[in-house]
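Dropping the structures in below, format is structure tokens.
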Structure I
Amino acid sequence: MRAADTQAAESFKKRVYNNQPDMPVGFGYKSQWLVIKTENTGEVAKELNLEDIQAANWSTGIDGAEDDYCFVAPPVKGWTIVVNPEMPDISDSTDEGPLKTIQHLSEKFGEAYYFGTHRVVDYHAWAKAINGEIVRAYGYLGESGETLINQGELTAEELKNHFVYTELDHEDPIFPDEEHVLKLSKEWAIDPLMEYKGLNPGVGLVGKRNPK
């Protein structure tokens, strides 16, 4: 095991996770997350090949997500959210990358989405998969002025919100920002800020993803 892996595993074991149900906690800034059309958190954890699974409520699950593990949140409005700020970005083409991950999840559950944003490097990305097919994917890295991917037709939600961008050399360049990512997550699937009324307390799962 690599030193980094050993350190992460030790951090995972030392962290205390509370399994007492609590109310949903908003997230989204400087983070990455998946949204899947299912309420079966156990099946999502299984499809992601998670190991060392423990029960965790919202506050301890979200708070500990910096340790490069997945917090599979309790279902909200028919969706399951998986938060992991340290997951690979949208340019990663491996099986653990966002695109192949949501492609696989959408084969199982019908719909799956990826969202990521980090203001420090100006990274903003999103992707949508339906029934095993990536129908839309966009990613931008402002640090290098690079469009990482722009795949598929613009969706109705992107057009409605004027999420249409230019390249860096355009006379009047237009780029995405973190608010665009949060807005599109809300319109495609679920509001990561959890600004809903009538939500219920719950307990989710945390686990380390094991590459197949």
Structure II
Amino acid sequence: MPKLGDIYIADISCLQDKKLFAGQLAALSAERQRKVMAMASEKNRCLTAGAGVLLNVALRKYGIDGKTAKICYNIYGKPFLHDYHIYFSLSHSGDYVFCAVSDEEIGADIQRHTNYKQNVVKRFFHPAEQAYISSLSLNKRATTFFRLWTLKESCAKMLGTSLAKTLSSVSVQFTAQAIVAHANGQKLPCTFNEYNLDGYSAAVCSKKEGQAEPLQWVELTE
């Protein structure tokens, strides 16, 4: 089966070291540097910088210099490379940054497991998803919530359309054969892969059918 793409992850804790942070920041594009320094907290500056470093590592495999590559955004805020038919998606949560790169549209999302949020379920989840979560035992609801959330987000990021603004219209279901997504009664062209990390859920969604790709860990100290 064809590859879905390349999936990268990194722990940004080391970027609390000011010398290391400054060195990694200097390697980023001017736009990414501005985004980093616009963040109010040190943690968010580290996450935003770490995401940029991870993207640069991922693009290097395709012969693309991430520092000079022009990134544009569609009307729904989805980023894309102006001069290349290479697609990427970034996410961060907790201490991790997460990146997926492919020659097809792709979406990635990671979420640290915190408290189960019933108000988020009611606002952003499809009625079928709400019913599914309610049918589970209490100790399974939180894990399932974060699984569904990352799957929905990765799907919305991959599509890069108005569905990203109306997540409740997207319904993700677990079947015996695969994870499937529907919107407005239509099955969406999605292939999902999940990654299990201690205390986190992560998912990648692609238009391309293929085998799951292993996580590639990147050391930000290098």
Structure III
Amino acid sequence: MQKKHNENLKGGQALFGGSFDPIHCGHMAIAQSVLQLETIDEVVFIPNAISPLKSHNPLASNLQRKEMILKAIEGIDGFSLDDLELKSGGISYTIDTVEKYLKKMDTDIYFIIGADQFHQLLNWHRVEALIKALKFLVYPRCGFSVESAPIISSKEIVIEYEVLNLPYWDMSSTKIRNLCDQGEPIKNLVPRSVEVFIEKHHMYQSSK
């Protein structure tokens, strides 16, 4: 059963886009931190079909990534899933998704983004329209200072953003996939229900 977002909210919605290949405990901690903000009523996980800035497509299928997110957020108030980008297929541009939300939702829209992607924001599709449409919630990533991001120093662009008060995690979906491929445990790196799902379907294991 799909957990859909609530279209009757009065507070803000924070969109959390990504490959989620797989979703991990870092993602969950970020989302929990955002949900604690007074301006946010809901965090919407939006798995993308194909990221325009990644050199590879997700290893897990669309259905598998969707199922892992649903298992991770099950029973958590304020978390939901929207698979509109998976249904659309092809390259997922954030501005297209945001504009769909602006048409159907009468709430403030926020977008959760890592400091590494924040540094690349000037390369995003229709970035000026995106910046005018929402506020960014930036979470820390090792090696990337938010204040030194090119978009901050741009004189032509005024961007609204907030840096989340979170620690740096040595955690990534890439690391988890590599551990799975090596037969190493991923306990405490992903939610338990996601760990069971990955093990059951023998995911991220290359043929050797």
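Every number here is computed from the coordinates shown, using simple stated rules; none is lab data. On a predicted model such as this, the values are computed, not experimentally measured, just so you know. Cβ atoms are built from the backbone, for glycine too; each structure is taken alone.
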Which structure, out of I, II, III, was distance in nm of label points 7 Å out along Cα→Cβ at positions 24 and 192 derived from, given a value of 3.0?
II
Going by percent of Cα pairs over 22 Å apart, for residues 48-135 alone, which of structures I, II, III comes out largest?
II
Given a value of 0.6 for distance in nm of label points 7 Å out along Cα→Cβ at positions 32 and 56, point me to the structure among I, II, III it was derived from.
II
